[in-house]
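Visitor: Once you scroll down, you'll see the structures, which are given as structure tokens.
Read-outs: derived from the displayed coordinates by stated rules, not from any lab. Predicted model only: the values in this text are computed from it and were never measured. Cβ atoms are built from the backbone, for glycine too; each structure is taken alone.
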Structure 1
Amino acid sequence: MSRIGKKPVAIPSGVTASVEGQTVKMKGPKGQLQFVAHGDVEVKFENGVITVAPRVKTNRAQAMYGTARAQVANLVVGVTKGFEKKLEITGVGYRAAMQGKNLQLSLGYSHDVVYSIPEGITVTVPKPTEITVTGSDSQRVGQVAAEIRSYRPPEPYKGKGVKYVDEFIFRKEGKKK
């Protein structure tokens, strides 16, 4: 049994929630989100609380109901606070800048990388070596941050590249003479 799946998700004031079949919809100050639960999971909304339970006793249902409960909790956090990922750029001459609605990255290539920011995501560049990705959908914020990081992942010898702020890069020792 999932320990996370057993916990009910409380809906805070200022957030309206509705459950229609397998679809959970949330609306709050940061926007509106929806999630479609797996068929093996039963979602109920009563008394300001959303509960998730497996329909059948299979391994798949047991696995999916903890995941469904976590997704519903992410909807609540997304429409109230939002999500944020911070990236850090390390390397001589490596920098980022906003160019209208696009993010321009100078990452040591012969050309600048221009990343078009998707709808519903906000990217800010407080310093040329810092990027902040914010939005209400946890999955989309993480995906955008991962795509930006993938243009130049950090390398283990000098640590140059784009990394998450809380990420640890295991450093390797270079060749010895």
Structure 2
Amino acid sequence: MARIILASGSPRRSEMLAEVGLEFEVIPSPAEEIHDVSMPLHLLCEENARLKALAVAKDHPEAKVIGADTLVYIDNTPLGKPKSEAEARETLAKLSGRAHQVCTGVCIAHGETVNCFHTITEVVFKTLTAEVITDYMAKVNVMDKAGSYAVQDHGEMIIEEVRGDYNNVVGLPITQLLQQLKE
């Protein structure tokens, strides 16, 4: 099998690949993400994943390079990483009692072959009080998380239900990725 490179510095993505026994190395991508909200969000995720994978693949054409990009969005509006604790609090309040979507675009670049795909998962939040939001923010570093939360870090405090691929919400649809790597 070809050498595998994860073009991401995300510790969660590395953990997920390691947990399924994949041998890989990490080379974080230098690619700049685009933030064109006029694009359909699933295509935006795929395009950012493609840019990340290709930026690393150009120096490693013999390897299968995996790029990924995850967006959290509600009402077709992306929710990025918060710029302040007040913004994180507002985001969690906006998600309270509602369903939203998490899309991860993935791209595998290998030589001249580029294969991109995406997975969308729906996440339903519990109705959150200001106290629950404060307690959650005290337990979880929300500042580096799109949507101001992490499903794997005390998600039971704020999440009612995950409809679809749980791993996608963490940041990598691992089952779909493994199928694509085999092909």
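Visitor: Once distance in nm of label points 7 Å out along Cα→Cβ at positions 36 and 164 is calculated for every structure in 1, 2, which label goes with the largest value?
Guide: 1
Visitor: Given structures 1, 2, which gives the highest value for relative contact order in percent (Cα under 8 Å, 6 or more apart)?
Guide: Between 1, 2, the highest calculated value is found for 2.
Visitor: Same structure, new question: Can you tell which of 1, 2 yields 16.4 when mean count of other Cβ atoms within 10 Å over residues 12-19 is derived from it?
Guide: Label of the originating structure: 2.
Visitor: Work out which structure the value -7000 belongs to, where helix-only ellipticity at 222 nm (-39500 (n - 2.57) for each DSSP H run of 4 or more, over all residues; to 500) was derived from one of 1, 2.
Guide: Clearly, the read-out refers to 1.
Visitor: Here's a follow-up. Compute distance in nm of label points 7 Å out along Cα→Cβ at positions 108 and 132 for each of 1, 2 and report the one that scores greatest.
Guide: 2
Visitor: Out of 1, 2, which structure matches 14.1 when mean projected area of the Cα convex hull in nm² is calculated?
Guide: Source structure: 1.
Visitor: If mean count of other Cβ atoms within 10 Å over residues 84-91 comes out at 18.2 when worked out from the coordinates, which of 1, 2 was used?
Guide: 1
Visitor: Let me ask something additional. Kindly point out which one of 1, 2 the value 5.9 was derived from, the read-out being distance in nm of label points 7 Å out along Cα→Cβ at positions 20 and 92.
Guide: This value belongs to structure 1.
Visitor: Which one of 1, 2 has mean count of other Cβ atoms within 10 Å over residues 60-67, as calculated from the coordinates, equal to 20.2?
Guide: 2
Visitor: Another one. Given a computed value of 1.14 for Rg/Rh (Cα atoms, Kirkwood Rh), for residues 44-139 alone, which structure among 1, 2 does it belong to?
Guide: Going through each structure in turn, the value belongs to 2.
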